[in-house]
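So, here's a batch of structures to check.
Bear in mind that the values in this text are calculations on the coordinates, not laboratory data. Just so we're clear, the structure is a prediction, and the values are computed from it rather than from any experiment. Cβ atoms are built from the backbone, for glycine too; each structure is taken alone.
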Structure I
Amino acid sequence: MAHIYLRTGLTRRKTAKDAPAGDLKILILNLMPNRAVTERQFVRILQLAGSPATDIEVTFCLPATHAIRRHAEQITAAYTNFAAVQNENFDALIVTGAPLDRIAFTDVDYWDEFQQILRWRHTHVRQSLFLCWGADAAGYADGVFTPEQLDRKITGVYTANGVTMPQSRYFKIPLSVQRGEVLAGNSDLGALIVADASTRSHYVAGHFEYLPGTLADEYHRDRRKNGALAPRPANYFDPDMRPQYTWRSSATAFYHNWLAQLA
């Protein structure tokens, strides 16, 4: 397993300040509301997929213009913001999902800064990886595709072209992209993975990084909010409503190949 060192983040240990500089430097723009959980998800998948000989330095970042609704003081103290790192260079940028895919891009409070980050990455980042809403927004802003908004949520674990991945979204990436190559997808789900050499980016519609129980947590949250109207994740629960972790090998393979490109 790779060694992961956190420069910032809610889950960073106090002793991490003494960690050596990593062989790879990854900046993660964490837009998910459950930030500590998301941090652990990424640390875990990077550990599993990375080479044992590789040290990976991870910096968790937030847009400075984002209004944090809960625990703002704690999160701001634990995270850096884009303004503080924009003079640095990174091997990779990862942009997470966010519960924003039913909101117009221009209504997102940090949309202008998000576009600034997209421009900045062309000169300061070697490779970029955009996930779920991050892919939805970046693919649109980069002119790689025009996403289709959906009235009904795609939720569950789906396989296309031999790739299995959790999905949790109200948008679809068309199979006919304006630029780049569709690596996985089908007519029902749209494109799941799009690679664009011109922007050195991958746009991934789902969540390889999810832990076994993440979709269950989202489903029960939606049930509390919407009752029986909440869609049940497909291809995920067994008959006893226990989550089935069927995407681990696909997730590890994807991140292993992606990290190998960086190394």
Structure II
Amino acid sequence: MTQFKEFAEKIRSGKPLLGTWMHVPHPMVAELMAQTGFDFILLDGEHAPVPPDILYTLLPSTEKFSMPVLYRVRANTPDLIKAALDNGVTALIVPMVNSGREASAVVSAAKYPPVGLRGIGPLRASNYYLDEASYVSVANETATVVQIETAAALEAVEDIAATPGIDALYLGPADLSMSLGLPLGQLSDGLRAACRRVAEAARKNGIGAGIDVASLDYVPVYRDFGFNLMTYGLDTNFLVQGGRNCSEAMRKAVGR
């Protein structure tokens, strides 16, 4: 069960940690995604049909290849956070955290006493209670990541970053741009300033700084800002793009 601590340490290290998104809730997809060569999978329970009560069907496929899973809950509520952790996700990411108080609520829900208020019941995470004592002894090492996606969150980012128990800030470029009235899909001057502020807050508190990468051209810029936790690509896009590449190659081969 050392994977929880090891992944959290990697997140906080400042060294590049590269992940990709998974939306399709099927074990075969999870098993294939675990072999893509990324450092982790960001499994999306916010905008995709991946509620925590089906994680037990997906995680065995990623664990087969020792692929860490950073699972995004739908909302900052104790029931969703507890359910995800009880199923054994490697790390947790919580969307729309807008204040230090909300960040503290994340930690409270994610950590066992005396750090937080998480209730004991780690069904799958503890190997169905066969390894309960061992799991509970390391469970509070599970990485907790919060998303900075609104103007309010940006204003409070220093307080959020200083919250004990937070391991990384993860900037959502699309939502943050929309909240700030900035153009979507562009690394505008306003978004650049926001990126610098988020990365600096993370650096000052010794935690990771994450962001989703819309274009590989942005990667050197984000690294210069101080981001180390980066996601790129999506399982559904891999299917479509791979299929389109194959069909185009086939048409060329037959002269169409």
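A few remarks follow.
- Set I, II, criterion mean count of other Cβ atoms within 10 Å over residues 2-9: the highest-scoring structure is I.
- Structure from which 17 was derived, relative contact order in percent (Cα under 8 Å, 6 or more apart), options I, II: I
- Label whose coordinates, when semi-axes √(5λ) of the Cα gyration tensor in Å is calculated, return 26, 21, 20 (choices I, II): I
- Label whose coordinates, when mean projected area of the Cα convex hull in nm², for residues 50-121 alone is calculated, return 4.9 (choices I, II): II
- For helix-only ellipticity at 222 nm (-39500 (n - 2.57) for each DSSP H run of 4 or more, over all residues; to 500) computed as -13000, the structure of I, II it came from: II
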